[in-house]
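Values in this text are rule-based calculations from the coordinates and carry no lab data. Treat the numbers as computed from the prediction; the structure is a model and nothing was measured. Cβ atoms are built from the backbone, for glycine too; each structure is taken alone.
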Structure I
Amino acid sequence: MSVYQESEYLWLKKEKDFVKSVIEAGKAVLGICFGAQMISDVLGGTVHRNNFREIGWHDVELTSLPGNEPFQKCLPRSFTVFQWHGDTYTLPAVARRLFSSEACREQGFVYRDNVLAVQFHPEVDEQCISNLITKCGADLKDGGPYVQGEAGIRNRPEMVENSAGIMFSILDRFEELRYAFPRL
């Protein structure tokens, strides 16, 4: 499903209203993939098909931002993470781009200092990847320049471990920000 399919999935409107209310309340928010797209939508961006599907292990780069970005400090300049998406979003005017990749310009952004949206999947483990291949394996058959085959995706414990490190860095930074910004 896609964020823009409100007529097919009626619950999306209520979900977007909830996400917007949490953001407006100043809570810490992390949106991953669909969640990043939803955050973009509620902050005034648009969600649409990307030029390419991006599936598998791909490099993401931090964009050039001032050194005081809250999540820029906790992550390496370039890292490899798991991707599984065909949609992308436009950067909301109120947000700051944080990540980009060759296949998809919008890989992540920050809003205020308490909202982080990432297109990639730092949360995956081997079971999650296996479930995606089992339930969404047809996405791999369509191919494309940024779609890895099953063999290139599965059994990559070093990639899963590195991805977990990215996820923990993000979560640790949210915890630090919680103490720096009491409204969180």
Structure II
Amino acid sequence: MKEIYHKAIRFAGAAHGQQRFPGTQQTSYMVHVAMVAAEIMDAGQQTPDFDWDLAIACALLHDVVEDTPIGLETVEAHFGARVAAGVSALTKNADLPKHQQMQDSLQRIQNQPIEVWAVKLADRICNLQEPPAYWSTEKRQAYKAEAKVILAALGAGNAVLKARLELKIRLYEAK
């Protein structure tokens, strides 16, 4: 696991470069990537027969194709077809209307191993922090509703992350 972690985090760090976490001007995007990987490491320790290499690589690379100029073919060349397929499923299809992108991605994730499901759950857990101050009430409610859709679609894939996401949704509702 350490070797794939080192390889993937270096790759993600180079790809994301100076990108900042949305709503901040100071927080490196790599903080988000590392947080998702930490959720995966915790859940994976409590999950039998967990494919660590697939899960860690997808966790660290999950936004590379969606948010940087790096293409899937480059991910596949460096990490193989399974990781590229997982990253592809985790990447929203920008050619679809915005209101269809999440459902499309969730359907593609459901055709992947449960480790990819776990990455999406972990990603939303990490994203349910204090929302940016400029988000409207409607945007916050829509984001919470989307988290519930993710939970319903993928929660069966990992009991640990399901419980974590349920808690994060409750805490987010209290904000």
Structure III
Amino acid sequence: MDNAIHLSFEEKWEKIIACDQTYDGLFYTAVKTTKIYCRPSCKSRKPKKMNVDFYESIQEVETAGYRACKRCQPEIECSPHTQLIQQVTAFIISAYKQKVTLQDMAEHVGISPFHLERLFKQVTAETPRAYLEKIRIDKAAHLLKHTDYTNLEICYEAGFQSPSNFYKVFRRLKNCSPTQYRNLS
């Protein structure tokens, strides 16, 4: 599996604050002050943001001089189901701008769409479609805060096929319209 995902420092920070287990194995959080590294889903007390570095692999973080967390044990291999879901989440993250169907995701990992949806929900507590929408809305929110793109440009840049769906999903996940979100800061 290609572990190289392209998330900014801020996006990775948000994932560890949310204890998002779908990113386990895709990157590791290293705490400079304790010299310990963790999975993104680790339930330990969160470090100060300024004390955190992110690494893409266990080898990379251990070469930098960090040791594994005793609570989340990031050096222990994940279950086959978790690894499969990590492959799907990495696929979703890399292809979120395109039209991605459940069938595309299932073909990527070589299982049936029904089985994928059931496993995905079992591991992450959400459907692949909901996860894809969350990734797209996170990207849209980032673009709203850091660019001068119009809402329509952001809609398509985030991978939505129609503005009405973009507005509906954005309002559902962020509890405000894209324009209101942009004006919040």
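With FRET efficiency 1/(1 + (r/R0)^6) of positions 93 and 125 (r between Cβ atoms, R0 = 25 Å, to 0.05) coming out at 0.85, pick the structure among I, II, III it was computed from. Only structure III yields this read-out. Out of I, II, III, choose the structure whose coordinates give helix-only ellipticity at 222 nm (-39500 (n - 2.57) for each DSSP H run of 4 or more, over all residues; to 500) equal to -15500 when calculated. Label of the source structure: III.
For which of I, II, III does Cα extents along the principal axes in Å, calculated from the coordinates, equal 45, 39, 28?
On the way: I: 45, 39, 28; II: 42, 36, 30; III: 48, 43, 23.
Answer for the origin of the read-out: I.
Have a look at I, II, III and say which one yields 16 for relative contact order in percent (Cα under 8 Å, 6 or more apart), as calculated.
Details: I: 25; II: 21; III: 16.
The read-out comes from structure III.
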